[in-house]
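Take a look at these structures.
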Structure P
Amino acid sequence: MQTSLDQTKSRIAESSKSEIELRALEREARANRALLESFLGRFKATGAQEEARFQQPDARVVSRGEVPDRPAFPQTLPILAIALIVALLIGAMIALIQEQFERGFRSAEQIERLTGVPGLGFVPWLARRTRRGLTPDAFMVERPSSAFAESIRSAYAGIVLSRDGRAPRSILVTSAQSDEGKTAIALSLARLRAMASSRVVIVDADLRAPAVHERIRIARGPGLSDVLRGAVPLDEALRQDERTGAYLLSADGPTAHPSDLLAAPAMRQLLDTLASRFDLVVIDSPPVRAAADARILSNLAEVTLFIVRWGRMRREVALQALRQIEVPGRPLRVLVSMVDVRRHARYGFGDSGYYFGHDRKYYAE
C-alpha cells in the first residue's frame, strides 16, 4: 500500500507539472495571437495609406473653365442648310413622281399642251352646302353673279372670240364618259343665254339616258325622236322653261337605233330649222365612249364643247375621245369642269387663282 501510495503521489506531481506547462503554453499562444492581430491591423492601415497616397491626382490647373454662351455641337446653321437641300431634292423627286403617275388634267394649259385643242378655262365645283339642294344650273339662275355663272359666260365668250366675234348658231356639249358635268354645263349655258335675252333652245340628244327634262322639272312628252320620225310637229314638242324663257326639245325615252335616227337627214334639217328660229341651239349628247351619237352630232353642230372633269378624266381617254369627234373646219374647244378652286390655286398654273384669292371679290358667294 505504501508503494502504491508513493506511485500515486508521483503521478499526481507529474500531472501538476504537465498542467503548469500547458498553462504556460496557452499564455504564450494567446500572446502570439494578440501580437499577430496587432501586426495585421497595422499592415492593413499601412496598405490603405499607401493606396491613398498612390491614388492622389497628379494634375494642375492650366486655365479656369468658362460657361459657353452657345452650343459647340450640333452646329445649327450647317445642319439646317443640309436639311433644306435634302428636303428640296426629296420634294422635287416626289413632284416628278406624282407628275409621272398623274393621269388627269389639272388646268387648261395641260390640255392645250398635250392635245393641241384650245381650252376655255374651267368651271368651279359647287359643293352641296353651297348649292343648298339646287342643281348647278338652278344655282346659276339664283346667283347670276356667282363664280360658276361667270365661268359659263367666260366659256361662251371664248367660243365667240375664237370665231372672230361671230356667235355660233349651234353648240354641241359632250364628254368622253359620264359624270363629267356635261349636262349641267349644257343646261347652264342655255339658261344663261336665255337670261341675256337671247332665244335659246336646248336639244336633249341623249336618247339612251335623257336627263335635261328632270333637271328643269318639265314632264316628259313628245320629243326629239317623235319629231325626227314626223309623228309630232316641232312646235308641239317644244316646251319652255318658265324661269328663264329657254326652250327645250327633250328626248322622249329610249329609242331603237338612236344613232341611225340622229344620222338621218331629218336631224340636219331639224337643226337648220332650229338655228333659223333661235339665236342659239345647245345640244346635249351622250358621252363619246358610250355611243357613236356624239361623233355624228359633231358633224352637224358649228362648235363642239368637250367637257373634261378636273383631276379625274384620264388623259389617254380624253385624247382618244377628242380624236373621234374632231371635225376639220369646225371649232373644237375644251372646258374643265368641277374644279376645286382652293386646291387649284396651289398648283401654280397660269389659270390658278381664277374665282379664288384676290379676285373673288368680283363674284357673289
Structure Q
Amino acid sequence: MKPQKPIQVADRPALKILIVSDYRDKQASRPEAELFIYMHAQGIAISVETYPCWYADRMAAEGLPVSTKLTTKKFSPTFIRYLRQRLRREQFDILYLFPNQAIINGLFSAIGHSVKVFLYRGYTGNVHWYDPIAYLKFLSPRVDKIICIADSVRVWLESQPTFKKGKAVTIHKGHDAQWYQGHDALDLNTFSIPPGSVVMACMANARPFKGIRYLLEATYQLADLENLHLLLIGRDMDAKELQSVLRDSPMRDRIHLTGYRNDVLSILKSCDFFVLPSIGGEAITKSLIEAMSMGLPAAITNIAGNRSLVDHEKNGLVVPIKDPTALAGAIRRLATDESLRKDLGIKARDHIHTHFSIEETVEKTLKVFYDAL
C-alpha cells in the first residue's frame, strides 16, 4: 500500500536507518511496521532486524532489506557483536530500537559508533532515576532521542531529574483508513450472542492497569438491560484475580471471553460500542484507535493519553478511573440510545482519520531524524 500523500524527501540528504523491533503480533505491529514500509516507498533507506514473522515477509516483498536474527535475550553478547558488525559495515545514520531486547543490546552495540540512537516509548511510568537498570535503557547517555506515543509519556520521562530536556519528542502512531475497510462482520453466534443483542466490546490483555475488574464491577449495575452483552477480547481475561468478580456478576451469562483473536476488526464491526476501563500505565491505546476507526463510540476512563482521542460528549464518553458506577452510567447511555451511538461513532471515526494519519506520522518522524543529524 502506497502513501496517499507524497512525503517531501528530495531536498533532504540521504538517510540509512536500521530498525530493530518485534513484529510477530501482526495486528499490534501494524502501525509501526506500515510506518517504515511507507518510508521505504518514499525512497528512505530502511533496513529491519526482527524475528521470523508475517511482517518480515511482507517487508521483504516490498523491497526492504530484512534480517531475522533479533535475540529473545535482553543481553546477548553474540547479538551485540553481530549488530556492531552491521553498524561498522553498513554505516547507518540512525539505529531505532523498540522492545527491551533491542534496546539494551542495541545500546551496547552502538558504543564507539557515531550512529544516532533512537528509542521508542509507549507507556508512562516504570522509568525512575534511582533505578540502575534505567541507565541501560531510557536514561542511558548514549540515547540521542526518544519518540513517545503521547505527551504523558514525554512528561513522565522529563520528570526524572537526570533526564535531559528536549531528548524526548511526541509523535502519535499513524493509521490509515484503508486498514479498516473491507472487513466482514463476524456472526456473533460464534460466542452464543443472540441476534438483536446490544454488544459492547473490551479488547485488551488483562494486565492490572487495564482495569478489567472495574468493568466487571460495573456490570453489577446493568443486569436490568437484558439484551446487553459484553465481549472480553484478549489474553488472561480469566485470570485468577478476576474469576470471583466475574462469577458474582448478575450479567455473568452475558459476558463472553473470546481469548486472543486475530480477527478483531471483524469482531468490532459486529459490535455496537467499545469500553476501555484502564486505570493508568499506558498512553494512547491501539485498541481504542481501532475501535474508533471502525466507527464505534467508546466509553473510556480519563487516563492521560487517551484523552487526546476521546472528547467527552463529542466523540465518546469519558469517566473517572476506578469508578464502576460512573462507568456503568456511560455504558447505560450507549446501550440504550442508538442515535447517540451513531452520532458519536461517526465523529470518532472522523477524529482518527483527521488527526492520526500515517502520512503525518511519517513526516514528523523524518523531521526528527533529519534534525538529529
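Any read-out appearing in this document is the output of simple, stated calculations on the displayed coordinates, not a laboratory observation. It should be emphasised that the depicted structure is a prediction, and the values quoted were computed from it without experimental measurement. Cβ atoms are built from the backbone, for glycine too; each structure is taken alone.
Couple of notes before you dig in:
- Comparison of P, Q - label where distance in nm of label points 7 Å out along Cα→Cβ at positions 221 and 285 is highest: P
- At a computed 0.05 (FRET efficiency 1/(1 + (r/R0)^6) of positions 141 and 293 (r between Cβ atoms, R0 = 25 Å, to 0.05)), which of P, Q: Q
- Identity of the structure behind -15500 (criterion: helix-only ellipticity at 222 nm (-39500 (n - 2.57) for each DSSP H run of 4 or more, over all residues; to 500), calculated), options P, Q: P
- Structure with the greatest value (metric relative contact order in percent (Cα under 8 Å, 6 or more apart), set P, Q): P
- Comparison across structures P, Q (criterion: mean count of other Cβ atoms within 10 Å over residues 61-68) gives the highest value for Q.
- Value 39, 22, 19, calculated as semi-axes √(5λ) of the Cα gyration tensor in Å, assigned to which of P, Q: Q
- In this comparison of P, Q, the computed figure 3.8 for distance in nm of label points 7 Å out along Cα→Cβ at positions 109 and 237 is attributed to Q.
- Value 21.0, calculated as mean count of other Cβ atoms within 10 Å over residues 29-36, assigned to which of P, Q: Q
- FRET efficiency 1/(1 + (r/R0)^6) of positions 229 and 341 (r between Cβ atoms, R0 = 35 Å, to 0.05) from the coordinates reads 1.00; which among P, Q: Q
- For the set P, Q, ranking by distance in nm of label points 7 Å out along Cα→Cβ at positions 69 and 317 places P highest.
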